[in-house]
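Participant: Right after this note come the structures.
Bear in mind that the values in this text are calculations on the coordinates, not laboratory data. Because the structure is a prediction, the values reported are computed rather than measured. Cβ atoms are built from the backbone, for glycine too; each structure is taken alone.
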Structure 1
């Protein structure tokens, strides 16, 4: 058993931390195995791996694919991929181009609904010009112009499913995400299942369908899960012979999510898949 946090973001997606800051905090918080899982990109993998080594941590590369289906967020985590795999690189290129088209669609809809925002203003929120354009960049730019008191409120009021500027352009399905991760030798896990807006039976059907596509695990241990949700999804994992993964989903230090929380220990079966 090894203490792990397998869901952390850096500024290479919508986080605020550098890979080195992630590793420093992980070490201070007692984490031994860490994965950076930026949205739709693994741009920070080399930098993160180097920093992990400097802080004496075990590291596994990762990604969180922002998969959606019929307006439902079905994010998919991928670990220990061959980052040079042609399928993975083609997929990431498609995600990047899709994010550009989606941002243009969102901004067009916002402008039609009284929110004056340009793509240039949104792009200023990125720290890396190779990063896909995340919805939170749009929300941050809009909040800075006074359209909401926080980016989270703007996102909820304008960009979430059913709102006036919602867009699924360029979004992959979770099936696609799992299949690409599998084809590139990676380990896949369904992210934060307790946040998936589905009825229990529908979600169980989805999990079984994804397992048939190659799904390896479920992120049962998650910072925003209740104790009952954690126990429930651990049992779902057991019944379906899936691995249990866990992570904090930290984007910055000082918030309500802390690297290393919940205190998750990867069992030997999971550790072997991640580190070999």
Structure 2
């Protein structure tokens, strides 16, 4: 399957050794304001393009690639594995993995969108965030409240199946929020149930993204920690059969295996 031209056009990626922090980052001693201001300026461009109806797949990739460059210039080392699994089969897929920080929203479009058209399941209050609101609307994201699990389940099953029927993959973070540590008991089965209902396969992914730590006052304005390298790993598509329990266990085992290995480094 062909992919849209992008910086992540191979099956794996590692930030080049020679790519170091730029002068501005060194001058400000890895100050969070330096990094976040650059990201916010980029998000302004995302929102502006979305508002003008210009945020197509190619533009989603380009703006996300800007975030890649921003993070690397601020000292991030990015490692990607298993990208071939995103285009090994026609799809669409349900993608399910752990959720750690705001880095996911910055980078996932540069990683997944070249290979798959996809959208997110997000909190409804994300639609009230300037610039990000327009981007999520352009991607036809699915909003949930996380206050009423039964209602959220109905929304994801209905809206998710509708997106998948049109060939658009759906990405879900079943933990329901960002967590520094992955706990299997917190990982619900909504992604598996959606894949089962829609008759599509499930792609597990595991990540470690605490390069940007959770902010104490503002969650998205956390400290920058260059010692914490960024990892994303995608697994092979999983066929969901029966009651889906085997698939759920496979996803959990994939995340546990890869997050524990990365955390031990």
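Participant: Here semi-axes √(5λ) of the Cα gyration tensor in Å, for residues 62-189 alone has been calculated and equals 29, 15, 12, so which of 1, 2 was it run on?
Facilitator: Structure of origin is 1.
Participant: Here FRET efficiency 1/(1 + (r/R0)^6) of positions 6 and 110 (r between Cβ atoms, R0 = 25 Å, to 0.05) was calculated and came to 0.15; which of the structures 1, 2 was it taken from?
Facilitator: Details: 1: 0.15; 2: 1.00.
Computed on structure 1.
Participant: Oh, and also: Looking at structures 1, 2, which one was distance in nm of label points 7 Å out along Cα→Cβ at positions 86 and 126 calculated from, given that it came out as 2.6?
Facilitator: 1
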